[in-house]
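A.B. asks: As structure tokens, here come the structures.
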Structure I
């Protein structure tokens, strides 16, 4: 392309007066006018479903008018210096009482900016508008010869009850959704021109076709062959019966092993297809990668691989750039969730809803008119509970979505959704009876138990699972057990990389199926998404929801008598450091325990404690801790003192700050790659700076996350090497063991603490 930027260059097609793009081979050019009209039309199409087509069109037609400047034309045709071409459209739209669109246009490359103050000199939206007013950006006035701007119609949205004074939160959310339409349209149109072909994305089947395919699969479930399968079929029937209701907020409260995975999908597909205006996709958000992989695999078998987008950091789409390759098309679909069924992480969903970066925001408009399934809903971090509920409520109110909260231990979220104007409708016909029927274990309080006594109790079992709150305690117990008899004794920890853990889990399941000796010590990583079936489970005191999840690993298939399937709940006698969050949940659980003791038999009625536990937990946290980063108030404030040039009010939102602050997984850990024969090539390419997307995904499967103090300990011991600013590789292979994973203790670190 550089050769065509010289004076006197000739393009294969006649160059327009104002050029927006030049193809990589330098043979083709696209006019600014053509690009603007294409983006405007596509963005408006995206926004039609939620009543913002006029806004999206206005953003699209204005977003690149800065490219009409002579300075930009020198940049694009003669390799001149970089030019600010996005402030121009933001400045023009601010004149048309469309101040919120100024955010979208100003941020269509770098991300949504902070609003700032009228005194700002740059960076923020108001700072950039100030620069435009001072004529501190290149002259773009020539746009008037080809493009006409006008004031768009105001978008239509309902203000949620808790926001009824200003409607500011709904306005900020709509701004982010229109921004999504703009940046996705801009990406797609630019990509189509550069490739000289339309995008070859996933051409999935309609939800109606997928529903019929799923219903055909379910025929093999009937008639049920066991009493457990009978209950699972009953739950499937409940999900079908409830699916014809109007969109809104639903809950599916069903115990572990009741068939929630298929029940959720049955509700979602039938619900989407039964609406007067059929919904467009199903988005299933899950907290654990292991469950995502498991569920996505099952869905692909029934619905077809081309219809299920599995989106998380470690999923390998392959390196092919052949549009005929499914992996290539899925990789493109992952950029904007353009697929019928999306199975992803809580992190991807919720962080995208508050993101400011273009890459994260592209998918947002495709969440509109979706059924959103939140599996293991109790895993929403408490300190982000209110922002998550607020965003979900907004999607239901104004974007045609339904939300399903699914868990074995439904947290008391009804009140939070009621504050936003939503009644939570239960899908299961009788969740209390379902829980009682499927109750397959007894919970027994063992009081305070020292490690040595706990180890002796475990050694007396043929098969047992012990779950504790601290990696240090898990390791200590494992060492005690292995010293006595290592045969059939396992240690599961996040100090093992994902593939190693999966190998161990597979080995454990085989021993359980063969009724061979199997004693497992683990942290809470096994509580969800790992289908263990032990005759007895030991669980260190934690939140009541965790106790119930642990109970789901005991007598899972109902093959043993309830009275012979015991979950021992104990308090560690030894002083182990655990995260403050775990400590608080354990304290709240202990506070409700006395009322749960059955006088007649001395067992704990743990399932009955769930409502009281969550109510007390939320009360203990306090109103402020349910939105620890003050997300909602910062996105809900009108500041009449800060107004655009026409004097109309504008919300001055800190979009960029919010995007940085809203992190479900707090930073502070560092990825450490464990070397092996399978990843040697990827590590070498990383050292050479030639790491591919496939390499990154491969290495993530061999990665352990460690904290800074452990990183320093390994570095001082010369045991690691830096691959990038934030990624390291283990050099001392003796520090990684088959039975315990990364053995930081031998280097003197303390990452064994949770």
Structure II
């Protein structure tokens, strides 16, 4: 492809790729991009300003947002930004500040309205109005409540407005206790509790989205409240999850895929020089089991005859462009089945008619009738047909045959569902096996060489990835929560997977400008690509990015991939550092031998601190333990670890870090005095062996240690605090501990102390 024919590259900023709404938006984007022959790069960050520091499992979620800084005007032509989800935990002010970094790039906002930006979102009002009016007029509900979202989020505000205006239009006063703000997730337990506690006679609840409704279901279950029977529940989005809930959730159908399709269409039009305006996607109400059936609905049967309407209701979310041929076969088989049932209802009562129905049912199931169906709507449709046929005045014998017929239909559908579940389990088991093999390979690195990166790419086939590239930073970067991250101007391409073939990039050709990470001669630029750019990090350290094909498997396993590859890269980095250290050690030993230096003396002393090193401490401590046990005495083993050495080195320089390490050695030596020994056994790790004279000897020693640092930090003019965490273990004849055992136990106690230490060292 010539430079004149260069494809557009459009970036898509999303809050993760695992939730259904994001997946649908991305699939809409990708389908439209395929039709228009443009490249797509998905940047899966998370949420702005969501503080999860109290959650060990998610406390480093903020690191995902580093990926947003790689979308620049040098490497993307336009951006589609899911601002409504990225900014759902923060204010519009923060969101506006976030968008400033993309000045000069045409931007389309999804599910959020901000002045100066073109946006695409849902017509929140219509579908909500339909659902609420059904609750009022058909179900007879008068006492309502709503679980909302962020008060500064456009969708949340519009959905609240639709709730308030619809109720007031029907003469229902909306009071403060009827509305509780949540966070648009299933985690807003306090919001659920407040709404239910403040409204004990509530009849219907509208949730800002299906995710919130799922959490509400769980809280209602804990209270013994039954959705659909005791309280009617209405959600929003009509996700696949909604149809699978028990009872199935009534929801406002908002086709997120169309958001993606429309956003991509608008982005392409802008790049082609056309003027575009913000637009909205229509929504409609879908009723399921979470809203009780009315007498009027029990009598209705028209839907059963309207094949087109019922088909759209049952298979709505699956009728997409790439499945057109398959869906046409399914549509034909569905219509044929409905027609055969109608013929049965018109008086046909013979074996041939029954056989035809069974044949049509089998064709429908084989065409994917169960696999792609909203099962709640499908079964309701059969139920309505059954009721319609049963109201035609047939004899008792005919009615018996009719019951038998539909019993067989239900059994066949249930069997098909069980087979589907079995296939899903088999597929999941295979996926689990592939994941185990992947993890296994990630744990078998022996050397920290660039060749190790090729192993990472060679093992991506289980995710159907055929093209990928690993870019590393020159050095790992410390990135703390709420600190701004800026992508480096240069990265280093370590290895490339191109059409399933891995190439290790020579060191001389690794350096790449950020502007060319999506296009360079090592990658295949002739073909159109759907890329996803994944951040590589371990806790606070950022290592680089992984660029790879955006596949269907990436939606469910993308974050797992990030975690595993990042852990592997940390291991490679450690091995590299170890090899450098080992090389330096070997050089030092050789130099010592050449100069005839007495190695035994030097090898037992730590050059920086002047106390014992690892070898010296282990040797001396083992001798003291042996002597103590022989004399039936006790000895105290202390394990101490400096806090935040890396942060001090990075922020204030390695000289300051060395100063801190020397100070710790001095304090430990002063404390043990003539009663014991102190040693530096690792980079920021220390140990002591001290005569044990009383039951509280260990606690006293640790208190003296901590007090020394407190006094020093108060008097010091250093801009940082120097602190340690320590644990202790007593070795006696009864316990029969080895030094290794004692250090491990002391380390465990140290770990408990360290959990409560502040990470920020600045005064």
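All of the numbers you see were taken from the coordinates with simple rules; none came from a lab. This one's a predicted model, so the numbers in the text were calculated from it and none came from an experiment. Cβ atoms are built from the backbone, for glycine too; each structure is taken alone.
A.B. asks: helix-only ellipticity at 222 nm (-39500 (n - 2.57) for each DSSP H run of 4 or more, over all residues; to 500) was computed and gave -12500; which structure, I, II, did it come from?
C.D. replies: I
A.B. asks: May I pose another question? Suppose P(r) over Cα pairs in 5 Å bins from 0, in percent, for residues 216-511 alone works out to 1, 4, 8, 9, 10, 11, 11, 10, 9, 8, 6, 5, 3, 2, 2, 1, 0, 0; of I, II, which structure was it derived from?
C.D. replies: II
A.B. asks: Say we calculate relative contact order in percent (Cα under 8 Å, 6 or more apart) for every structure; which of I, II gives the highest result?
C.D. replies: Largest value of relative contact order in percent (Cα under 8 Å, 6 or more apart): I.
A.B. asks: To which of I, II does the computed value 3, 13, 21, 24, 20, 12, 6, 2, 0, 0 (P(r) over Cα pairs in 10 Å bins from 0, in percent) belong?
C.D. replies: It was calculated from structure I.
A.B. asks: Please compute distance in nm of label points 7 Å out along Cα→Cβ at positions 192 and 224 for structures I, II and give me the label with the greatest value.
C.D. replies: Structure I gives the largest value of distance in nm of label points 7 Å out along Cα→Cβ at positions 192 and 224 among I, II.
A.B. asks: Who wins on distance in nm of label points 7 Å out along Cα→Cβ at positions 328 and 568 among I, II, i.e. which is largest?
C.D. replies: Evaluating distance in nm of label points 7 Å out along Cα→Cβ at positions 328 and 568 on every structure, the highest lands on I.
A.B. asks: Identify which of structures I, II gives the largest calculated value of mean count of other Cβ atoms within 10 Å over residues 232-239.
C.D. replies: Comparing I, II by mean count of other Cβ atoms within 10 Å over residues 232-239, the maximum is at II.
A.B. asks: So if we calculate distance in nm of label points 7 Å out along Cα→Cβ at positions 288 and 720 for every structure here (I, II), which label has the highest result?
C.D. replies: II
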